[in-house]
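Readers should treat all values here as calculations from the given coordinates under stated rules, not as data from a laboratory. Since we're looking at a predicted model, the values are computed, not measured. Cβ atoms are built from the backbone, for glycine too; each structure is taken alone.
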Structure I
Amino acid sequence: MSSYTLYGAFLSMPCVKIGLMLDLCGLKYDYKHVNLRAGENKTPEFLAMNKWGQVPVLVEDGAAMAQSGAILIHLAEKTGKLDGATPAEKQQVREWIFWDADLLHPGIAGPRSQILFLNGAPEIVAFGQARGQRALGMLNEALEGRQYLVGDKPTIADLACFVTASYAADAKIALDAYPNVRAWLARIAALPGLKTPQEALPRPAA
């Protein structure tokens, strides 16, 4: 059986995605918190694992992997879990993974960071929130009449977008206008063995 170590930060949505995926796949892993404020992601040791100095990094049997979308796809392919059932579905799953990274994640992570960490100017926050609302509208439309984003079972597409959308409140984006998204969030949250995103990773000792 492969061994895994996840390097991450508990407030990072991409890191949460990988922690939850490992749990859903039944893969045990060691977790190492990376103190971003202290620059631990810029040390030579960390940069040897990820040249971009970003979290998450997942080390599998000594080989380091970066970028949460790529890691999700790797784990789905390796374990045969949470992937599309057909080649066409697999393609759609990957499209959603990249859509999340391109539209949904920036639209929620951007204003969230401005509000929680950067004391962003109101116009900057509003600009980011508008992007998030647009992406949530697209997600809401895609979920019309559907239980999951692709096929009839949950996939990494659902997991990635679920984590991102779960932080909408931090970005001060209300979900009242997106009933399909709200129902889908509750559906994914009820999956057996799934922790809440906020509980996915250990918090560092004070």
Structure II
Amino acid sequence: MQREQIIPVLLKYLPKGSEDYAADLMLAYAIQLRIKNPRLSKLGDYRPPTPGNSHRISINRDLNPFAFLITFMHEVAHLLNFEKYGQGVSPHGVEWKREFQIISTPMIQQRFLPDDIQYALNRYLKNPKASSCTDSNLIRALRKYDPHSEWLLVEEIQDGLLFQTQDGRRFKKLEKMRTRYRCIELDTQKIYLVPGMMQCKPLIT
């Protein structure tokens, strides 16, 4: 694709002003960007080149623009990791962390993000985890910019109330155990430790 074809697509999903940087990366590395329906297990992924295909990055279409941009940079860091070190490198090892920090620097310097997200991202970049969706401070900052939704975080549900996860399982929230919550699954009566950052929907009894 040419730049004039890429920019209108990126403008649908990215914060205004960041589309040129993203387009530069797509053109430089011949990235095929695929917009996917929401997936429960991941926000995006990277696939290395195969015969007939160049680098492929997919991102969920339901992300707000700032989450979309951060996820895109996360996956580009995987691409750079692959380009420099090949298949054998750890997906989220020190090499990937370094590439993610480098690729995110222009995004921060050019202030594509609101101050609260930028602050949370700066903290996250000191030691990036496998996914931005596991960093509680970054999640809370990004969620402020989501469209209104019936979905909450497990940590926002009061103890003793019922909720349903995105895969349809129903739980009763019991008590906090550090970053997770002790919950009982209604259908099986089994106890689970559920992450506080997991999205859920309150159930009305």
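Worth a mention:
- In terms of distance in nm of label points 7 Å out along Cα→Cβ at positions 122 and 146, the structure with the greatest value among I, II is I.
- Test item: Cα Rg over 2.2 N^0.38 Å, for residues 114-169 alone calculated as 1.33, pick one of I, II: II
- Identity of the structure behind 8, 34, 37, 18, 2, 0 (criterion: P(r) over Cα pairs in 10 Å bins from 0, in percent, calculated), options I, II: I
- Answer label among I, II for the case where helix-only ellipticity at 222 nm (-39500 (n - 2.57) for each DSSP H run of 4 or more, over all residues; to 500), calculated from the coordinates, equals -11500: II
- Top of I, II by relative contact order in percent (Cα under 8 Å, 6 or more apart), largest first: I
- Which entry (I, II) yields the derived value 1.4 for distance in nm of label points 7 Å out along Cα→Cβ at positions 18 and 106: II
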